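Right after this note come the structures.
Throughout, read-outs are computed from the coordinates displayed, never taken from laboratory work. The structure presented is a predicted model; accordingly, all values stated were derived computationally and were not measured. Cβ atoms are built from the backbone, for glycine too; each structure is taken alone.
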Structure P
Amino acid sequence: MPTIPVVAVVPDTNILFSPDKTRWPGTEMRKATADWRGVAATTTYLPEIVLWELRHQYVSAANATLQIIRSKNEALSKILEYPQQTLIPEESVVPLVEARLKKWISTEEIRLLSLPTSDIAWEGVIERAVWQRPPFSRSDATSPAEKGFKDCLLLETLRHHSTELLRYAFAMFVSNDQLLRDTVSTELGGNRGLRCFESLDALGSFLRL
């Protein structure tokens, strides 16, 4: 029986996103990695900046839900002339979300890629931002908003940890952001570099070749 390759998979936030915040992140990725078991053994690496972005999404969803419940709770109390029920305090939302994400990482055996703050060449990041060089997007009359700081931090995280990732048979970065994919491919790709895919389906097709 042939040996299946062991591959490292690094998802961007958009790959793990789910509108249903009652579920853990990466539902589709869990299904995909289960489907790949016959062709590849995968290890998921989560950039710290992606974890922070997920935290923000879950905290925002929790706070929005809490605000709705608080409003309904107040209205119900007035209707029934009954004391309001105790709700989760707002200051508990962040630690509760962090605990939930920590449990997810542990259960899924995900490995974290720390943000290498002290090793990033910040002058280079500033120069990229000023001149709107990838992964910073160019602003114009039709798209005045500038984007790219989070993507630049993700790029620098991949650069810093590339030696560890490239110990695997393949190291895969998955993102539906074309500008970021192209930048990662240009700067960290090559014959033995990171391979970039726009979706889990595209990655699955490659693994089944």
Structure Q
Amino acid sequence: MEVQEYHLKWDITATPDGKMYITQQGLIFKCDAFVYLHPFWSYYVNVSHVLDAKYNEHLMPLTQGFYSQKLANIPNVTVQYTQKEYKYDKMSFSRYKMYYYMPIVSKEEMDLFESIEIPNRLIVDSYNANLLLSRNLYMDLPEVWTMQDIYKLNNVYYDQEKEPQEMLWYTIALARKNNMPVTIPLSTHEYIEHSVLEL
């Protein structure tokens, strides 16, 4: 399937044995065909390997998140969750010391909230299945809120967290735009040595 993301066209296929290949003008990236759902940015896969011209597989030093709404529609993928909008009422919270907490009622919500935790501000207590919010965050939310409201109040933090996970795709797009070779950093010897693969 052809996907337009990061200012480039990518060809994405998944095989029946659970592998996904993301290709772009000779570049080939490999990952598991397991599509995650992020509550802010839709569907994504975690890409950790690149193939060279001889189809040898190499580990990259930083796993990259490839985000696209279309990932869930690719044949042979396993999709973690389907998109839906959860709505919450502030009346569901109780106060505990400096936090407000509410029960998390499903595994799906637990996973989604865990993906957006912020130290000392938004915490998932998986043992007791509770969501804890700092007093400031709780006060800033509307009476009925969604996970998108969490993003709006913390977008700088979340965007900074996401940026390094997508840096490779934007670097490739810039190289293509300027007709420059693409250099992919590689990990070897348990992340001690780094090499580069020019394609």
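Looking just at relative contact order in percent (Cα under 8 Å, 6 or more apart), which of the labels P, Q belongs to the structure with the highest value?
Top value of relative contact order in percent (Cα under 8 Å, 6 or more apart) goes to structure P.
Where does the value 19.6, 59 come from, among P, Q, when Rg and Dmax of the Cα atoms in Å is the thing being computed?
It must be structure Q, since only it matches.
If mean count of other Cβ atoms within 10 Å over residues 74-81 is computed to be 9.9, which of P, Q is the source?
It traces back to P.
If you work out distance in nm of label points 7 Å out along Cα→Cβ at positions 18 and 50 for P, Q, which one comes out largest?
By distance in nm of label points 7 Å out along Cα→Cβ at positions 18 and 50, the leading structure of P, Q is Q.
Assuming 1.00 is FRET efficiency 1/(1 + (r/R0)^6) of positions 154 and 186 (r between Cβ atoms, R0 = 35 Å, to 0.05) as calculated from a single structure, say which of P, Q it is.
Clearly, the read-out refers to P.
Which structure, out of P, Q, was helix-only ellipticity at 222 nm (-39500 (n - 2.57) for each DSSP H run of 4 or more, over all residues; to 500) derived from, given a value of -7500?
It must be structure Q, since only it matches.
Matching task: 36, 15, 9 is the computed value of semi-axes √(5λ) of the Cα gyration tensor in Å, for residues 26-113 alone. Pick the structure from P, Q.
Q
Looking at mean count of other Cβ atoms within 10 Å over residues 66-73, point out which structure of P, Q has the largest value.
Comparing P, Q by mean count of other Cβ atoms within 10 Å over residues 66-73, the maximum is at Q.
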